[in-house]
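Read through the structures below before going on.
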Structure I
Amino acid sequence: MQNIISDPDQARKHDSGKERKLIGDRGDYFLNRMQGETGVNVSACYQCERCTNACPVSHFMDIKPHQAIRYVQLGWREDLLKSSTIWMCLSCEMCTTYCPNEVDVTEIINHLRNMAAHSSITPKEKSLAVFHQTFLEVLQTSGRVNEFRLMNAYYSKPDILKERVKQGILIEDLLLGMTLLRKGRLKLFTPKSRAIKEIKRVYSQTRGEIV
């Protein structure tokens, strides 16, 4: 975690040249906002690190799950929205399951991901951010997610196809799609949900829009 000090007079430059951060320099605004919008008692976290120890992808994250919760407590919004953590999270809820104080870490990270997707901040994991946004777009269009429609929309996004070819992942995706299709696990077309209006309304409400 980044170096933290509480004395403003010492908040200059660290020996490594990195700017130190002040505890409480942002107040409680972001903490209160996150708790109000998610219903999660973030203040209950006492940094036992069980969430990080339970997370199967924590070693890929630049800000570990327990650190992400601490960042929310400290109001360090920009650091979180610029992190790879919010895009690496699998939403498996292992962190939440192992939290002794029942802090819903998964909900916090999902909320941060949605905030980042609708902000002007350039995502650290662009391909994952684009996939997340595409998922939401497909969900609003049909009310349910069809894998074939989702991947088609995803590959239609600027630079995604080029990037997947460059990384050598396109062939893997095609082979996986053929395997799923052959086993009847991939449907080319699915009817729209009858609750599509309700889904759009809920989505708009989560963004704070008046419906």
Structure II
Amino acid sequence: MMDAFILQAIKYMDILDIAELKIPLQKVTCLLGESGSGKTTLLRLLNHLISPDSGKIYFMGEDLSELNPVELRRRVVMLPQTPVVFPGSVEENLLQGLVYSEKPQVPPEKLTMVMEKVKLSKELHTPAGVLSGGEKQRLALARILLMDPDVFLLDEPSSALDELTEKLILDSLTEYARSQGKTLIMVTHNRRMGDFYADYTVFLEKGHIQKTAEVAACE
């Protein structure tokens, strides 16, 4: 099977130095490592928010540097650790992702369904600005689920969630990715999450790939 991403001889400032890394297609991959190991920087390279100082990144066999960055980010969508919340209601925030990805608008029933998937129990007319940190994170996650990209890049997606909500959302998210044939790449410092949810893990230490491993994910 083709890899989603192949990185070769990547260097970025004094943060990353990666001889080679392959990230499998249509699998759940966890990027693991301590704070400062380069996990988020690696994630940002994958949808061309930043460019390497040297080396090559290939996405689905194509040189990422030659792809239109906007078109790429419609296919490879990143959810940062601090979620982006737009002015307006919950509904307006959800629909904003469809506007960006140039996809047709959907009825309120579809919005409610995706909110249920991320355990966000709010009315569509609720002002997004009044949501808690965890609710804003779930709102942003629902927005990218609606965008339906090929690849989800998630930076510490459960950092603002309690343990029960974390499990419910990650169970739902990984089940969705596998059932829909999506590639999910998730940054975490939590080894337990990697062991439980990932098909493949990448361990970073001080900007270097320490090791990679296939995982027999728990059911």
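Every number here is computed from the coordinates shown, using simple stated rules; none is lab data. What you see is a predicted model, and the numbers here were worked out from it, not measured in a lab. Cβ atoms are built from the backbone, for glycine too; each structure is taken alone.
Observations, loosely collected:
- With relative contact order in percent (Cα under 8 Å, 6 or more apart) computed over the structures I, II, the top value is the one for II, the highest of the group.
- For 11.6 (mean projected area of the Cα convex hull in nm², calculated) the corresponding structure among I, II: II
- Parent structure of the calculated result -15000, given that helix-only ellipticity at 222 nm (-39500 (n - 2.57) for each DSSP H run of 4 or more, over all residues; to 500) is the read-out and I, II the choices: I
- Source structure of the calculated read-out (Rg and Dmax of the Cα atoms in Å, for residues 87-150 alone, 13.6, 40) within I, II: I.
- Comparison of I, II by distance in nm of label points 7 Å out along Cα→Cβ at positions 31 and 63 - largest value held by: II
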